[in-house]
Structure I
Amino acid sequence: MANIVVTGANRGIGLALVVAYRAKGHKVIGLCRESSEALESSGAKVISGIDVTRPETLTDLHDCVETIIGQGQGIDILINNAGLLCDESFGRLNYDTMVQQFEVNALGPLRITEALESTLANSAKVIFITSRMGSMADNGSGGRYGYRMSKAALNAAGVSLAQDFKERGFSVALLHPGYVQTDMVGGRGDIPPELAASRLMERIEQLTLDSSGSFWHSNGEMLPW
C-alpha cells in the first residue's frame, strides 16, 4: 500500500485519480480549497482550505499529512494536479489572469512540493500534471498566453527538480493528461477523467530515475519541449 497525495482532488482529473488509487487499496490524501461530496465519499483523507496561491494555507500542511500517514512513514507519490485555465489572445490580453495562472500552475506545485519535501519517502515520485500547451515545438495555434506560459514555466521547474532530487532517489514526471472532459474546458474533450487517470497511473508506475524529468502524454507518447 502506497501513501499518495493529490492536489485539486475535489473534481475532474484529481478526483478520478483519488478514486482509482483508493480502488487499488492505497492510502490517499486529497488536498483542495473546498471539498466535494464525491471526494468526501471516496474514502480518501481530505485536507481542505489549501490554496496554492496563498502560502499561509500551507503552513501546517506537513504536520497534517504526517499525522495522517503516520510517524516514520512518507509520501510515495505526490501528484500536483491543481490547475487553472483562462483564455487570453493578443489584442485582448488580461495580465491579471495571466499572473493568476502563473501563481496556480507554476508556483503552486513548487510551493506544495517544497512544503512536503521532508515528508517524501525513499524513492518517492513527484508528479506534475502539465500540458502539451506548454510545449514550444507543439504550439501550432498560438493564443492562451497565460496558460501556455505558466505550463512552460512548470515544465522548467520540473526539470530542475528532477536534477536536484536525483541524488536523493526522488523521480519527477511531467505528464500531459490529454484533452479531458472536465469543468476546466466546459465539458469538452476527447476522453473522460477516468481514462485520463488510468493512463496517468500507468505512466507513474513506469517512472524511474532514468526517465526522471521527461515530458510525457498520458498515452505513452514522449512530448517535445
Structure II
Amino acid sequence: MSQQQVLITGANRGIGYEFARQYAEQGHKVIAVCRNNSKQLTELDVEIIEGIDVTKASDLLRLSETLGDKKIDVLINNAGLLHKDELGELDAGNIRAQFEVNALAPLRVTEALLPNLKNGSKVALITSRMGSIGDNGSGSRYGYRMSKAALNAAGKSLALDLKDKGISVVLLHPGFVQTEMVNHAGDIPPETAAERLMQRIEELNLDTTGQFFHSNGESLPW
C-alpha cells in the first residue's frame, strides 16, 4: 500500500487514538486532530493539531488554514459524544450537544476540508448502529440515536454529492468498543475495532460509496 495522508478527528483517545497509532505504524502520514491532547498521542510519530473544537466555525477555519494545500487521502470523522437520555429525564441541552458533535460537526469538517480532498480520497464517518431505525430493538438513548441517524442521512447525501469528484464516503459502526464513552463496558478493544474499520476503509470505492457497515463487514439497515 502506498503512503497515504490520513486525518483523524477525536484522535487523542479511544478508537481515534488507535486509528492514529495503527496508520502511523503502517508508515502513513497521520494528522491527529483533537480538542485536548493526550500523553499517549504525543508519543506517536504523527502531526498533532490540538485545540480544535469541531463544533466551532473559528476552529474549523484554523484547521483549514493550518493544513494549507496538503492533500488528504483519508478523512476520518471520529469525534463523538454520548449522553444517556432516558424518557422522563430528557435534557434538551444534552440532546442538542450530541447533534452538534455527532451530526453537524462531521458534515462541517468535511465541507471545510473539501479543498484538501481529491479524486480518490475517502471520507469515513464513524457512526453507530444505534442510529439505525430498522435495528432499534431497545429504545432510549434519544439524543445519541437521533444524532447518529442524522449523521447517516448526511453521509448518504455526501456520498451522492462527492461521487462526481471521485471521493467515496462510508458510514461505519465500530462495534461495542471498550472506551471511556461506555465506561469500558464494550466487548472488543479499541485496537481491534480500529483494525477492522481500517479494513473497511481500504475496501471502500466509488462502487460501494454511501453504504452503512459494521466494522466486521456486515451491511447494516438504515
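Since every read-out is calculated from the coordinates, none of them should be taken as a lab result. It should be emphasised that the depicted structure is a prediction, and the values quoted were computed from it without experimental measurement. Cβ atoms are built from the backbone, for glycine too; each structure is taken alone.
With Rg/Rh (Cα atoms, Kirkwood Rh), for residues 49-112 alone computed over the structures I, II, the top value is the one for I, the highest of the group. Which structure, out of I, II, was distance in nm of label points 7 Å out along Cα→Cβ at positions 81 and 193 derived from, given a value of 1.8? This value belongs to structure II. Hey, distance in nm of label points 7 Å out along Cα→Cβ at positions 41 and 177 derived from one of I, II reads 1.4; which structure? This figure was derived from II.
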